Structure I
């Protein structure tokens, strides 16, 4: 091995956690016989077809990911649950490595890569859509969108938005911009409402609460943005049922950072201790579908009826679960 070849190989191994592909080795100046001798002697280990670890024994997680990328070929990036792992959206490694390659690639080529799932896309393999990381992976916004599209239910999709926003890895504005660049997004209208509410635009939530919860279920009209004087100054409650000493807050700031969650809890506790006002919080997931509206109405009716005159009845939707309190 010439000094130049040795330098080239060391640079590759340093950047890829001791992983190298056959093509990389040949381009760096190694011969096929040299590589075969290393494998035969046990100094190198085959991780995937034409991809090798230049150490024996267990390898680190980053090396496993590099091996999957090198097997997937030029333009491959980590995506979906594996990208979520790298962005801190998952708390432990996902058992299957997810990789996205250019759409033009033949899917049959990747049919039997052990422990690796291949996706094909021309949108998120562009450099503009890659995170600034040592390991090539999709940006957090594209990662969240990919996982939304892979979600079987809205609640699962909503959870990925909560993780992205709640762990400070992205913002509603950046997610909305990324959504504009994608043609197909599951639950698009609902996710857009989530992001609008998270940005502070609560008009949709307010309208859904009044028109979908209160009116069709015979609940009294709450006082909107009712002012309550606290030790720290005036606070405004979204929906205050003064006679019942009950407040229904519409919460658009999904997955608050921890300090904001405690601020909410402290405010709710102060209201309960000093004003005897019990507070419940509802967000997009509680007001999204007709079934959600009925479930929320049942909760609100139960709270009110436990604290004052009987109110509430089922709406005209078949299967509405609100009891007839009238």
Structure II
């Protein structure tokens, strides 16, 4: 178990039982039972030089801060309603800075039905942005604990693109001079590939519609948003559900832009897909009896959904390929991991 997950387990042990709290820490959102109906609530924190690069555009940071919370709601099948925004920042960046963050967050969240309703701000030596967001489940809420042996394992989108986008942004920043706009310097990448990878990192697309459909139509048995890496998040579903997730290496959808970047940077595309993080796609499981409905749902939409494995009896998550099996539990980002 990763350090972050150990802290969450210890936190759970500290909290008193409450009949109204159906889910507490340890899933993508908390789930609270109220007379007005179920409420899904989540929060995320972005820290400069940890979760984003120094000098990032504040409006774009606001969009990203909203998106990562929207993704949590998507994973449980909830329709967003409202959010709070807190911004700490160096005062020399000016009064316009937190307003730009707020504009970006509101622009990202409002199309999904979530409105900014309050928050806080403070001076700090670096920028930190926190969002707390809530919404209403569209159907029976999806959790990480419903996967059963025999279910198929599915993934939306293309993992690894956000990790490649981060590395590309770091390279562009290193080559740029203060006050200048980074220019494309990588002939191995087409302009379209470069734009797509950077967009996947800077401005992830929350899968709200997919999550709502999976929940309201009862298609998925379990789900998680892939924020820390496909490997570690697959292991979290396996642990919560008491099963084993077997991911097939040959089924993981590696996109053309990711492959091009990997060849250019001499990195392994599959490794980026498994451990890169920041994808904000949905990893979910589907009983065999509901797979035909999933195919019809995917055909109606404009989103790639790929079967990448199978739920089996056992424990943990493994990658299955020509060389045998690899444990996936350590592949991904740990927020409490010591950095060199």
*Hey, mean count of other Cβ atoms within 10 Å over residues 57-64 derived from one of I, II reads 13.5; which structure?*
I
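Taking 22.2 as the value of mean projected area of the Cα convex hull in nm² derived from one of the structures shown (I, II), identify that structure.
Numbers: I: 22.2; II: 18.2.
The correct label is I.
Quick check: 3.4 is what I get for distance in nm of label points 7 Å out along Cα→Cβ at positions 193 and 241, calculated from one of I, II. Which structure matches?
Working: I: 2.2; II: 3.4.
Checking each candidate, the match is II.
Tell me which of I, II gives 3.3 when you compute distance in nm of label points 7 Å out along Cα→Cβ at positions 9 and 65. Provide the component values of the computation, followed by the final result.
Numbers: I: 2.7; II: 3.3.
It traces back to II.
If you work out relative contact order in percent (Cα under 8 Å, 6 or more apart) for I, II, which one comes out largest?
II
All of the numbers you see were taken from the coordinates with simple rules; none came from a lab. Predicted model only: the values in this text are computed from it and were never measured. Cβ atoms are built from the backbone, for glycine too; each structure is taken alone.
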